[in-house]
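Where a number appears in this text, it was derived from the coordinates with a stated rule and is not lab data. Here the structure is a predicted model, which means the values were calculated and not measured. Cβ atoms are built from the backbone, for glycine too; each structure is taken alone.
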Structure P
Amino acid sequence: MKKIEFTNTAFDIEKMIGVKPESLDNNIIALAQICSRHWTVEEAQMIINESKKLKDKEIYDYVVPGTELTISVDKDYVYFFDWRTPQEEEDFSWTFDEFIDFMERFKDFISKNQE
């Protein structure tokens, strides 16, 4: 997997925080849907906290505000669903540790790019 790059792009008067689509492998292109104007450090930390406290077969689902991306977390794997695609199964998945690493890096980027 190549290194995912983050971006804070201004669309009209709103600042969107997300990932650069060109930095994504084709098999994880659905991650481009994570781009939102709603991201805060607190929101990213809440996702990390909710994910880390899962036990047994519990699942934590998070819908990125203003998008069609649902992130479904269990204690072993994280599944990404882009509801704009025709298939019902996940668009891609990561291990739990890969997801937490991504979210920690994303949270750090948000903290450096918030207004």
Structure Q
Amino acid sequence: MALAASSIAISITQGELFAPLRQYAQRFGHMIGHLFQCFFCISHWVVFAGMVFYHPTLTNSGFVLVDWILAGFFTLTLSTLVSGLLFKVLLTGMAKKVRDKEVKEIFAAK
């Protein structure tokens, strides 16, 4: 579930497909607009929604609330780790693309 939450959060906050949704969210105020631009922020909501549907449990302590809190924070931690790695790869790829374009422009000018 952490991998799915991470992928959904990155797609919503960084993908071009969801750019109109992010612009629409800005109309509702700064905080809502920021929510749709921050993969860490929106991953919380994605994980909470996933927990409602899938009811993950890591432990069976006899206290449902404790089990849900533990599963939620564990899933959020994994989701944040995966999102951070995916975002780093995305930034590295974008930087490489910019460098390649600049090199082509330098050689084309000569």
Structure R
Amino acid sequence: MHFTDDENGQLLAEIAAAGVDLTSMQVIDFYILFEQKPEAEKFATAIASDELAPATELVKCPDTGVWEVVTRVEMVPDHTLLSQTEQYLESIANSHNGYGDGWGLMADE
């Protein structure tokens, strides 16, 4: 399998090397960060009503104090789809003074 030479491609290569099937549906966590809790809450409310990402979780990082909205999307982890989803979520986050901090996938053991 060929992986694009960028951050998403490198992460996909690592996930594939760990034995995860990248051709099947997976739950992908996208991380959006906010300095202020009210802005994080507004984003979480806005994105929770979106058909793409109805599952969200708001947590405060104990180390940095930054608020993080974890947005879960079920999808096939394809490079193009991941990049488009990141851009879409970040475009909404930007209007709430938030910014993207990447994505991750927890594979079944």
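helix-only ellipticity at 222 nm (-39500 (n - 2.57) for each DSSP H run of 4 or more, over all residues; to 500) was computed and gave -11500; which structure, P, Q, R, did it come from? Numbers along the way, then the final one.
Details: P: -8500; Q: -27500; R: -11500.
Answer for the origin of the read-out: R.
Hey, semi-axes √(5λ) of the Cα gyration tensor in Å derived from one of P, Q, R reads 37, 18, 9; which structure? Computing semi-axes √(5λ) of the Cα gyration tensor in Å on every structure in P, Q, R gives 37, 18, 9 only for Q.
Please state which of the structures P, Q, R yields 30 when relative contact order in percent (Cα under 8 Å, 6 or more apart) is computed from it. Label of the originating structure: Q.
Comparison across structures P, Q, R (criterion: distance in nm of label points 7 Å out along Cα→Cβ at positions 21 and 45) gives the highest value for R. One of P, Q, R was used to compute distance in nm of label points 7 Å out along Cα→Cβ at positions 5 and 53, and the result was 3.0. Which label is that? Derived from R, not from the others.
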